[in-house]
1. Out of P, Q, which one gives -10500 for helix-only ellipticity at 222 nm (-39500 (n - 2.57) for each DSSP H run of 4 or more, over all residues; to 500) as computed from the coordinates?
2. Identify the structure, out of P, Q, from whose coordinates distance in nm of label points 7 Å out along Cα→Cβ at positions 198 and 262 was calculated to give 2.4.
3. Could you tell me which structure in P, Q was used to calculate semi-axes √(5λ) of the Cα gyration tensor in Å as 37, 26, 16?
4. One of P, Q was used to compute relative contact order in percent (Cα under 8 Å, 6 or more apart), and the answer was 11. Which one was it?
5. Just checking, which of P, Q has the largest value of distance in nm of label points 7 Å out along Cα→Cβ at positions 150 and 190?
Structure P
Amino acid sequence: MRVRRVPAAALREWCGAAWVDSTRRPYVEGATAFVPVRDGFSWELELPERNGRAIRGFQRIGDIVLFHGPRPDTAAVEDAVRRCRPRGVLWVRGHEGVERVPRVELVHGSSGEVVHRESGIRYRLDPSLVMFSQGNREEKARLTRLVRPGERIADLFAGIGYFALGLARAGGFVHAMEINPVAHGYLCRNIELNGLAGRVRPECGDCRDLLSGTYDRLVLGHFESARSLEHALAHVRSGSHLHLHAIEARPGDLAPGLVRQGERVGIPLTSSVRVIKKYAPGRLHTVHDLEVT
C-alpha cells in the first residue's frame, strides 16, 4: 500500500484531497496517520498489506529502497525487493554529527547515485553518502505556497536542496548554506539539474559564518536549529518569517524559549507550531513558524 504520512490530529483535513485513495482506510500509529495514495500521485512510503503482523515500511529513493530504524529481517527485505525490484536495499542506522552523514549497511544488491523525482523537482544524490529527508514532503509544499515572488530567503541547512529548490522555483532568491561538502556538491548539481542557477546561491560552510544582509524568510531545517536562532535573528527585519525545525515531546515545548531568545536581542517574535510527523516513541518532529513583529 502506497501512503503519505500526515499528523493523525490533522487526518480529517486531508480526507478530501485529490491524492487520497478513498477506497482504502488510513492506518494510524500514535501521532502519525499513513494515508493511502491514488495511482498517479506521488507517495512517500510503501507499506505491506496488513495481515496480522507488524507493518514494516520502507522508502524508495530512485531505484534504491531504504529501511530506517531496527535492522530489517530477511522477510522485510524480500518483500521490498518483490514489490519494487530495486537496484539495492540500504539499512540506514542513523545519521552522525552536524554534517548528518548517514550510517548505512547494504543488505541487498548495489548502491550508487540516483535521480529522485518529487513534486516536479529532480534530486541527484547517493543515499549511502548523504541523507534525503523524504518525510518533509508536505512541509516543502507548504513553504512554497507561502513564498512571495522576489523574497530573499536563507536556507541555513540546505543539504542537497530539499527546501531551497522548491522555494526558488516558487519565486524566491535563495541563499543556500551547507556545511557537508559532499551534500554541497549535490546541491550545486541539483541547482543546475533543475535550471535554477539564477535563483539559488550555494555556499559551503557554517551558516553562522555565511549569513549576510537581511532576509524575508529563513528556513532552519536542522533538528538543533534552536542553537542557531540568535545568529539568524541578526539578519531579519520587521515582517521576516523563520521556520525552525525541532524534536519535542509535546508540540510547542520550545516556543517560550525561542521567544525569549528574541527578547534578549530586542526582536519581538510571535510563534505557532505544526507537527510534521512522529519521529520516535514520545518524540515529535515539529516546525515553529516565527514572525518578527
Structure Q
Amino acid sequence: MSKEKHLSFAALDLECATSDVGNICEVGLVIIEGGEEVRKFRSLVHPVVESFGDWQRWNFDYTLNDTLKAPSFAEVWATAKSLIGDLPVVAHNATEVECKHLGHAFSIHGLDAAESPTFYCTLELARAQWPDLPKHGIKHVAKHFGWALDHHNPESDARVCGSIVQEACSNRGLNDWAELVNAMRLHSHRVPLYKTKLSIKKKSTKPLQRSEYLHELVAWERTSKPKEFRTGQQFVLSGFDQSKKAELRKAGANKGLVYKRYLKGAVDFLVADERMGASKYAKCQAQEIPILTEAQFVEALKDLRLKS
C-alpha cells in the first residue's frame, strides 16, 4: 500500500494471565503515522492475579515467573499512553476485549478511564469491508491476505489490526482517518469508567508443576509416518515445558521448518513428549498428522534429511 500522508492511528492488543477480566499480562502496540509504522512497543505486565491459566501456561512463550518480574500495568500503560498521544486506537473486537479489560485494569490500578483514548474495532471494519469472507477473526483475515502473524504475540496481532485499516483505506482510496470513519460508519468505543473500584482476589505466586494440572493426558501411538522431511514444513510441539519447547522450536527453525502453535491449517507433523493432551492426539488421529518423539525429531535434523 502506498504511503497515506494523513492516515495516523495506533493499534493495540492485550494478553491476560487468567480468565479474570483486567488481569493483563502483556501489552503490544504499533504506531502508524502517515500510513507507515513508526514505532512499536511490547511489554510483559505483572498480573494482579499472580497465576497462569492452563491455556496461558501451555501457549505463551514466557512463564508466569517472567511476568512476576515485569512492571505493573500502571507503569506499562504510562509508556503506551505517551506513545499513543491523541491518536485513535484500533483493536480487534475492541468493545468486548480491549476496552473491557482496560476498564477493569484502570479501576483496579486507580487510573482515570476518562483519559483513555478513543477505540475503533477492526473486527467491525473487516466485516463491513469484506462481507464475503467466511470468517473475520484476526487469524482468518491475516491468512486471507497473506500477512505474517504470530498469533497471541500482541505486537504481531496489533500490526495485523493496522494492516486491516490500511488495506481497507487502500481498497476505498481513502487517506484520512476521518474519511475512513465516515465512509465505513465506524462506531467509536470508550474504555468504561467504574464508579466503585474493582478488585481481583490475589492468588498464590507458587509456580505449579505439570503434575498439579488436571489435564487429560494419554499414552499415544504413532498415527502415520512422514514421507519425507523438507524445508518449509510446519510442525507443532505438544506436552513439553517452555525451555524444551524453545529449544526444539529453535532447532527446527534452524533447518528451515516453520513452528505452529496450533493444529490448524496445513501442519505436516507434531513432535510430542511421552504423553500429550487428549485433544491434540485425537486431532492427529483424525487428520492423520504424523507424530514424532523428541528423539526422532532430533535424529531427523541431525541426519540432515531435511531437503531444501
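Nothing in this text is a laboratory measurement; each read-out follows from the coordinates by a stated rule. No experiment lies behind these values; they were computed from the predicted model shown. Cβ atoms are built from the backbone, for glycine too; each structure is taken alone.
1. Clearly, the read-out refers to Q.
2. Matching structure: Q.
3. Q
4. Structure P accounts for this read-out.
5. Max of distance in nm of label points 7 Å out along Cα→Cβ at positions 150 and 190: Q.
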